[in-house]
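Below: a set of structures, written as structure tokens.
Values in this text are rule-based calculations from the coordinates and carry no lab data. What you see is a predicted model; the values in this text were computed from it and never measured. Cβ atoms are built from the backbone, for glycine too; each structure is taken alone.
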Structure 1
Amino acid sequence: MASLIYEIAYALWFILPAYIANAFPVIFGGGLAIDMGKKLPDGKPIFGSHKTVRGFIAGLIAGILTTIGQTVALQYKPSDFVLPFQFNLLIGSMIALGALVGDLFHSFIKRRMGLVEGSPLPVADQLDFVLGAILFSLLVSASPHLLTVALVIVITLPIHLLTNFIAYMLGVKKTPW
């Protein structure tokens, strides 16, 4: 049981920059849309008005600052503490960037499907940023381990649903998903 708790803690450590990067656009977004209101030949927006430059930059900065904090914390870890994956400023920053790009890709796909902004697409809504984060981490490292990836996916579903519901109840989000 203790081993599983450690593995979950490692998975949360790995994905934390993505969680933070994904949350900050909700809080600090608004302003100029990344796609600048342009539409593709199908007449649908590229990403939609909810994907903003300010939100993307806020998410990226927050994710990188989280990574800096994690990197500093690792300097003071006990000598017997070993992460089961590589983690450093570059990897954490790529995780944050990947989360934001994964979310943009998801929005692009939803617009192509004809779904309006805020429409639910279960499971994909919860995992888009995680899959982007994991893929981008692989660009600079062989980590994470398969167990870490599996745990991240399993724990993200309820965490994402809960945090979105809380943000909805607080009036930060217009939809509970």
Structure 2
Amino acid sequence: MSKRVKNLITAELQKKFTGADSIVVVDYTGINATVANQVRAGFRAKKVKLTVIRNAMAIKALTEAGFKDAKALITGTNAVVYGGESIVDCVKEIVEQAKKVTKLVIKGAIVEGKLLDAPAASALAKFPSRKELNAIILGAAVSPARKLAGQIKGPGGKIAGQINALIAKKEKEPAAAAA
């Protein structure tokens, strides 16, 4: 491959990786084309992308895209996984696919500029996703207001119930006196 073609491919890869804030590097040694297509289909369903690149091009494209520590992860046979709604979603999908395809192994990740080794990157699968975190935070923020509203509504409801009972009692008294 000529140097011009390599530079064009590297520039195109750099454009792909520039939008990502995190990546995961996986080893796919020993996976045949049929299984690789099944893995990619599983990734596509979660909007996760898998790109297989030559090491030199990967290092250059990732470094220029802002992943400075990529050189530490790029050794041997590699594929770069990125996309999804968050890095947690990517890792969860990789772990799910690795259960089916044991030869798919996480080498490490770069998450928001920080290099993670394989165990740390795999541990991301146990964290809640971005949507789950938003729901947890929203629940925690709304909880005090919900409790306060309940505290305000509770006594007011009791008083309103007692007033209604008194009104009903007073309405029955004249009818009982007339009889």
Structure 3
Amino acid sequence: MSKLDLRDLSSDKARVKYACAKQAIAVSQNFPEALYSDFDFFAKLLNSDNNTLKWTAIKVIGNLSTVDNEGEVDEILLSLIALLSDKTMITAANAIGALSQIAKNKPEHGQEILNALLKVEKAKYYHKGRLSPECRNVALGHVIKSFDKFGEEIFAREDVKAFLKRQTKNTRPKVRQLAEKLLRRTT
């Protein structure tokens, strides 16, 4: 593994910037302790105007929750939850993934995160400046896939059962099928 230099995320050269972003995600997955001291750096990127850097930060922070013994994630949890309402579905999808990882690693936040994820059903996402119900459907698929990170007990919850039941009528076939499959686990 080559040395990761986070300054490369500020490079004017897209190739350098995005190679560094990809490497930061990989390091955070495989060696989260190696990037934990840079937590604040990634937390600041959550407000970046560059979506790729924002998405990188979201993923890295989710991965860093594995080694977060100092409560850094706890302090920015509401900022991550707010990203579920971002008008860009890709931002929300990355937040869904990170938040479900956080719920797995920090179960004390599971209830708050799950409640926020269930609200994605009413979110409004845009594609090329236009409201896109299909983008919302894609995000809902990410929410359903995230349920496994919460443990088997999630499928006994009435709010989760009701959510899955509503998604069996989703216009996106993959979402509908996944909801039907997981709904069988609730009985």
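When Rg and Dmax of the Cα atoms in Å is computed for each of 1, 2, 3, which one produces 16.7, 57? Corresponding structure: 1.
Among the shown structures 1, 2, 3, from which was the value 20.6 of mean count of other Cβ atoms within 10 Å over residues 9-16 calculated? Going through each structure in turn, the value belongs to 1. Structures 1, 2, 3 were shown, and distance in nm of label points 7 Å out along Cα→Cβ at positions 49 and 161 at 6.0 was computed from 2.
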